[in-house]
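J.: The next part holds the structures, each set out as structure tokens.
Derivation of every value follows stated rules applied to the coordinates shown; laboratory data play no part. This one's a predicted model, so the numbers in the text were calculated from it and none came from an experiment. Cβ atoms are built from the backbone, for glycine too; each structure is taken alone.
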Structure P
Amino acid sequence: MTAFAALLGMPGVDEVSELRGRVGFMAFHGGALEAMTDVIASRAAERSSASFYAVIQPDGMREHLPSIEVRPQESEKLAVFLEHVDIVITVHGFGRRGLFGSLLLGGANRVFADHVGTSLRRSLPAYDIVTDVEAIPRPLRGLHRHNPVNLPRDGGVQIELPPRVRGSSPLWWDWEGPGLTPHTESLIDGLVDAATTWPTTTH
């Protein structure tokens, strides 16, 4: 059994697929692994009538598979999702010294990355939205042809989110709500704008 198939079979792991529009949001490192990525992707997808795919790990579980090991050959839900959408935004979390105020937009579709970056700069002016792929650390560029972000017909953009914008940094320790942190809500606003204004895709 392959690593991805084994992960999907573990107790408490939830694989979710919701087919709507031809733009898709993905968060296959969701749940306890890369906190809030599935919540952000799900809410952006729902608000923009986009499709949604996630693998959500339960509390206490942190099984990290490289993106290139998340393969549609091992999941019917993932295969159907990737066939349904034309283009995707994959949502990841990361934390690196010197980049805690940066959102990194990788993936092979650089035109779409620039489009998403424009929306995010409007909604998150205090953050550095990095769309120059050469300025993104190589392991976070999402350019491998087997990375799920590059498998739909028009490929997609991989967004690496630091803890602050996901609402999981010390900045938000005293946040009591209601709802998500203001930065996270602004992030979702930007993603919804990007998904609903992409001109060449039928929603």
Structure Q
Amino acid sequence: MISKRISLINESITLAISAKAKQMRKDGIDVIGFGAGEPDFDTPSHIKEAAKDAVDNGFTKYTPAGGIKELKSAICDKFRKDNNLEYKENEVIISCGAKHSLFNAICSLCNDDDEVIIPAPFWVSYPEMVKASGAKPVIIPTGQKDGFKINPKQLKEKITSRTKVLILNSPSNPTGAVYTKEELRALADTILDNKIFCISDEIYEKIVYDGIS
């Protein structure tokens, strides 16, 4: 009764694990959940107060599809300060979160039977979003000996005439692997030489250790 494309998508393993952990807690079991990437502290007070103020002041109407100007400007400032990158407001789009952004990007780039390369281990939602777009996930396995990172040779071996996108996640969920600047430059050369897109998922950019940047 549902479409073929939707029938290809599996249940979110992350949310299934999180639901199981919550049920175990309700049953009185002492358990630590490693499912959803949620902090173990409450939303900071100043954020909650700002949200309340917005509601009290009637800031509850439709906004531009790409996001409000003030937020776009703040994001441009963030890129300038934290990443030494210059973006204009018309180059920034606001979404409901990282998964929404990734889904939009994948669906905007991919046609049926395109291929999307994903290094493994990977965040479990990547292949499902690719399948939802009609494209095919192509997995590059990695291991501890290579730091759970791919290299240009591995990438070249997986690129075909149907390859459209590489999804690169650094720092990585779930391994924590962080690519060096030199490693990223080498991958970038391969990406440019083969004229494919790269979706860089950097949601954990602030969760790094050992002075890596």
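J.: Name the one structure among P, Q that distance in nm of label points 7 Å out along Cα→Cβ at positions 19 and 195 of 4.5 was derived from.
T.: Q
J.: Given that Rg and Dmax of the Cα atoms in Å, derived from a single structure, equals 19.6, 56, which label among P, Q identifies that structure?
T.: Working: P: 15.6, 45; Q: 19.6, 56.
The structure behind it is Q.
J.: Still on this structure: Which one of P, Q has relative contact order in percent (Cα under 8 Å, 6 or more apart), as calculated from the coordinates, equal to 25?
T.: It traces back to P.
J.: Taking -8500 as the value of helix-only ellipticity at 222 nm (-39500 (n - 2.57) for each DSSP H run of 4 or more, over all residues; to 500) derived from one of the structures shown (P, Q), identify that structure.
T.: Comparing all candidates, it corresponds to P.
J.: Among the shown structures P, Q, from which was the value 2.0 of distance in nm of label points 7 Å out along Cα→Cβ at positions 51 and 147 calculated?
T.: P
J.: For which of the structures P, Q does the calculation of distance in nm of label points 7 Å out along Cα→Cβ at positions 27 and 67 return 1.6? Each step should come with its number before you reach the end.
T.: On the way: P: 1.6; Q: 4.2.
Traced to structure P.
J.: Going by distance in nm of label points 7 Å out along Cα→Cβ at positions 59 and 187, which of structures P, Q comes out largest? It would help to have the intermediate numbers written out before the result.
T.: On the way: P: 2.1; Q: 3.6.
Of structures P, Q, the maximum of distance in nm of label points 7 Å out along Cα→Cβ at positions 59 and 187 occurs in Q.
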